[in-house]
1. If distance in nm of label points 7 Å out along Cα→Cβ at positions 60 and 92 is computed to be 2.7, which of I, II is the source?
2. If helix-only ellipticity at 222 nm (-39500 (n - 2.57) for each DSSP H run of 4 or more, over all residues; to 500) comes out at -9000 when worked out from the coordinates, which of I, II was used?
3. Out of I, II, which has the highest value for mean projected area of the Cα convex hull in nm², for residues 36-75 alone?
4. Here FRET efficiency 1/(1 + (r/R0)^6) of positions 12 and 148 (r between Cβ atoms, R0 = 25 Å, to 0.05) was calculated and came to 0.05; which of the structures I, II was it taken from?
5. Identify which of structures I, II gives the largest calculated value of mean count of other Cβ atoms within 10 Å over residues 28-35.
6. With distance in nm of label points 7 Å out along Cα→Cβ at positions 100 and 196 as the yardstick, tell me which of I, II scores highest.
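Rule-based calculations on the coordinates, nothing more; no lab input. Just so you know, these numbers come straight off a predicted model, no measurement behind them. Cβ atoms are built from the backbone, for glycine too; each structure is taken alone.
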Structure I
Amino acid sequence: MIFKVYIPARYASTRLPGKLLLEVAGRPIIEHVYRRCSDSGAQEVVIATDDERIADVARELGATVCMTPPALPSGTDRIADAVRQRQEAPETIIVNVQGDEPQMPAAVIRQVAECVADGGCDIATVCEPLAEADVFDPNVVKVVRDNRARALYFSRASIPWERDNFARGSTVSELDSYRRHVGIYAYRVAFLGRFVAMPMADLERIEALEQLRALAHGAVIDVPDAAQVCGIGVDTAADLARLRAS
């Protein structure tokens with residue numbers, strides 16, 4: 001199986017600007033991400049960025065760098081722009097690894113690529129067991145799946161909803177049924193091009209989750225349990241502190 005990893009790497013993060021250049025264990029976050037991706041067996045690792053500071057660090061690592069416009073609305077759009085610039089073939093498998101996921105295991109990066117290579121889905125991603133403390137946290141995205149581990153829905157709300165249990169004011173009793181969605185994606189270039197051209201879906205707008213656009217347009221999304229624990233992503237200063245303490 002041949003696949004490539006693209007890392008969208010925006011500098012001006014709203015909640016933690018410049019976070020990809022902040023250091024953990026003496027190395028910038030983007031370096032940790034790049035090294036994990038390089039260990040996955042990918043044919044190539046491309047850092048798609050809008051900022052020369054990130055590009056300079058990436059080049060020092062030996063990464064392929066693709067400069068993209070700063071105004072792109074999402075990491076997916078940034079990858080789509082880079083893929084177009086580099087004229088990737090329609091059948092090429094691309095794994096989208098967020099630039100703020102320094103603990104993403106190489107095994108999971110390969111896992112989602114293998115799901116797409118098997119040919120049964122348009123998008124592959126993963127999920128993990130959900131901690132009880134996160135069941136009602138809107139910052140933690142949940143997913144419910146069918147019996148083939150395909151996505152039925154993603155939400156910031158607590159899904160599934162334990163109707164009778166919660167009506168009594170009780171705590172969660174079916175924790176094994178809850179899954180946290182992990183933001184890593186794999187797809188072929190041809191599907192990526194179609195996806196970014198799709199109009200925004202109402203559910204996507206309401207929940208601010210772009211994967212709901214894919215579901216609304218009939219895409220098949222495989223969501224197996226992650227092969228290894230995916231670790232801490234860095235969205236806020238609190239996340240960074242937790243990562244540094246781990």
Structure II
Amino acid sequence: MIKKVDYPFYFQSELNKKFNIVFDFFLPRLCPCCNKKLNFNETIICIKCFFELEKTNEYLIKSEYQNKFQECGLIDEFKAAFVFRQESPVQFLLHSLKYDKRFLVGIFLGRLLAKFFLDEIKSWNADFIIPVPLHRLKKAERSFNQSEYIAKGISRETNVKIKTKLLKRKRFTETQTHLSQIERMQNVKNAFEVKNALSIKGKKIILVDDVVTTGSTINECAKVVKDAGAEKIYGLFVATVPH
């Protein structure tokens with residue numbers, strides 16, 4: 001069940017709030033969604049935009065699982081906190097992470113995601129988190145993997161360790177944005193490999209990414225992880241694009 005989480009004032013200590021008052025005087029922090037100045041006790045996103053984030057619900061999550069993961073039978077359970085729509089606060093947040101290198105946004109979203117589903121994540125009893133990897137050329141171009149920052153936020157709230165070296169994207173793939181579901185499946189087919197099967201055998205693993213659209217990428221990741229002997233595989237996303 002998705003928790004009702006009020007605006008996360010608890011993400012900032014009193015010391016941070018005092019620091020913000022001073023810092024904002026010289027270089028005001030701006031909300032990535034509406035571009036308005038943040039108050040000293042706001043973190044990453046303003047209160048107004050926070051409550052405009054469209055949350056998922058149990059019915060939607062169940063429907064998305066059936067549409068994207070059930071047939072493949074590789075993902076044991078999946079959770080997504082928000083619904084991704086064009087020109088929405090969710091899109092603005094993720095784009096500010098991905099294209100403006102606002103790394104704290106990723107950590108913030110990861111912590112929020114973990115807060116929403118803390119009971120479920122604890123029940124999974126996962127051994128570690130694997131962020132969906134980028135190809136080395138894409139990572140060199142961007143200089144970072146946004147999913148790793150989301151994973152850091154999840155890890156901070158759950159104490160589940162992150163492993164970034166076990167899964168590799170071995171083949172460069174074109175962007176999936178304008179591809180059909182079948183084209184997406186072909187695009188990522190055989191694109192991933194496990195680097196250390198012994199470290200995965202018998203483990204319960206959480207795969208983390210920013211957005212799930214058709215599920216093609218996460219299913220392909222899950223396939224090679226399952227082939228390496230993983231016991232359970234869970235999918236955890238900031239947002240989902242409704243099928």
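1. I
2. Computing helix-only ellipticity at 222 nm (-39500 (n - 2.57) for each DSSP H run of 4 or more, over all residues; to 500) on every structure in I, II gives -9000 only for I.
3. II
4. I
5. Once mean count of other Cβ atoms within 10 Å over residues 28-35 is worked out for each structure, I has the highest.
6. Going through I, II one by one, distance in nm of label points 7 Å out along Cα→Cβ at positions 100 and 196 is largest in II.
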